[in-house]
Structure 1
């Protein structure tokens, strides 16, 4: 299972070395992580929901649907091959790669908020929401790009 090596993952897919067993591993890990995060959200009571909470939830739903749709189209829709396997594997690697800059940005915000005291609570919430939104958009943008790259290369090599 690849965590950050998108090039090798793409090579495995292009060379048809990405069978159902490998696909299942990505699907299973994805399912487990989603379940854990969902349950944590249910178990940890939140404060009263704010506008930004609703915005983040709606944005995540819309961006997931739109991002998945564009990835499907990038995989040449119903003419494409093995969309589900590619979707899970590519999005896994792309989002894992994006976690590093997300953590660095989050750390800088934490330091600025905790020690420098230049950011008010409201602006911090807005900034976190904006960073989260950018993370999601970039994740789907790069996932789409890589699925298109795979299809272009597979068409050329046929």
Structure 2
């Protein structure tokens, strides 16, 4: 799962920054790149890396298609919007896992990420330039992280 998230987070964060050229708007997504890749490398080094499931492979393929389409069109905004769909799909396995085993998922990381991306929404609104595409990624990841948090809080 972390390999999938590392790839999607990297492409999404970079395309988000390229589409609006505003480091303050992009900061949480850029930090997300570091966090996802560091977590992936941590699990890889510890030998806790599992081969992506067929569903995860499909999500990775959708991410790669999104990146390829954006590169072919030379359009970071198009890439980022397509990657939001891949991001949404990438959360389905963690939703299922957390629904089935809420006690196995720690709440604090999801709370921190929800708050960070929630602050990103505020920053985007403060620095609003009239581009609705600037708000799509922050709303998407805030909602997805918050859903995992809510699922993890069940039965506690």
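Read-outs throughout are calculated quantities, based only on the coordinates presented, and are distinct from any laboratory measurement. All values derive from a computational prediction rather than experimental measurement.
At-a-glance table
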quantity: Which of 1, 2 leads on relative contact order in percent (Cα under 8 Å, 6 or more apart), largest value; calculated: 1
quantity: Rg/Rh (Cα atoms, Kirkwood Rh) - structure with the largest value, from 1, 2; calculated: 1
